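Next up: the structures, one after another.
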Structure I
Amino acid sequence: MIEMEVTIQREDGFHARPASEFVKIANKYRSTIYIKRNEKLISGKSILNLMSLALGKGEKLALSIDGEDEEQALEELLGIL
């Protein structure tokens, strides 16, 4: 299991397009992917849940990935955040 704190770096925050890219990539992997922000824990494979976080630039979240392909998933997902 990989757990890490991540800060949103995108100038325009984490709106619909990057959230959609994140979910598309997350769903390629067998690992479970969770995001936690302000005590709210959501699946990183659900666009609706991800959009409900309304993440802006500079905001922090906890990313948790667990499974056989967790390293590959982390590497690819960090490129979007």
Structure II
Amino acid sequence: MNYMNLAEAKDKLSQLIKDSAETTEPVTITVHGRKEAVLISLTEYESLLETIQILKNQKLVKKIAGALNEVKQGRVVSFKVIKKDA
């Protein structure tokens, strides 16, 4: 994670915003040496919100866990088979 003090972040805000759109790396902004804020891209922010929504839905979490367990056990169907049946 990149760290930057508030004064530097103010000076470089335009570039930080452009850079955030091109990377998933967050920038932690410090004030008097303390971590106070994080700058992330809109895409990363929306992804975090979506993850939070998924994790709030216990039924969905159980379905995902069950599906992952099936994959681990090898109970999968190849894409070729699915495509062939379509």
Structure III
Amino acid sequence: MSHIETLRSGIQVAKRDVVDDLKEVIKSYEFYQDEVQRCYHDMEEYEVKIDLLETQKANLIEALSNKTWQDMRQTAFYRRQARKWRAKG
């Protein structure tokens, strides 16, 4: 913390106390340490969300590939059936 001191010449100057400066440094250091912990906590939450999204993506890709395969089989079956009927008729 600073305090104002008047010199003999009548000029006022602000002087800072070393102890108060150290207290401010310690306070800001503790604040930044808390910020680091919050950031790590946020990162862990994001990692969990990312893992969940990757799992959902894999499930959706699997469902899409199964649906595509079923559609391909059904289309092939209909084409085969149409060829059968044309050959007989």
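Some observations on this one:
- Distance in nm of label points 7 Å out along Cα→Cβ at positions 28 and 52 derived as 2.7 - corresponding label from I, II, III: I
- Between structures I, II, III, the greatest calculated value of percent of Cα pairs over 23 Å apart is seen in III.
- Structures I, II, III, by relative contact order in percent (Cα under 8 Å, 6 or more apart): label with the highest value: I
- At a computed -30500 (helix-only ellipticity at 222 nm (-39500 (n - 2.57) for each DSSP H run of 4 or more, over all residues; to 500)), which of I, II, III: III
- Looking at distance in nm of label points 7 Å out along Cα→Cβ at positions 36 and 68 over structures I, II, III, structure III comes out largest.
All of the numbers you see were taken from the coordinates with simple rules; none came from a lab. Since the model is a prediction, treat every value here as computed from it, not as a measurement. Cβ atoms are built from the backbone, for glycine too; each structure is taken alone.
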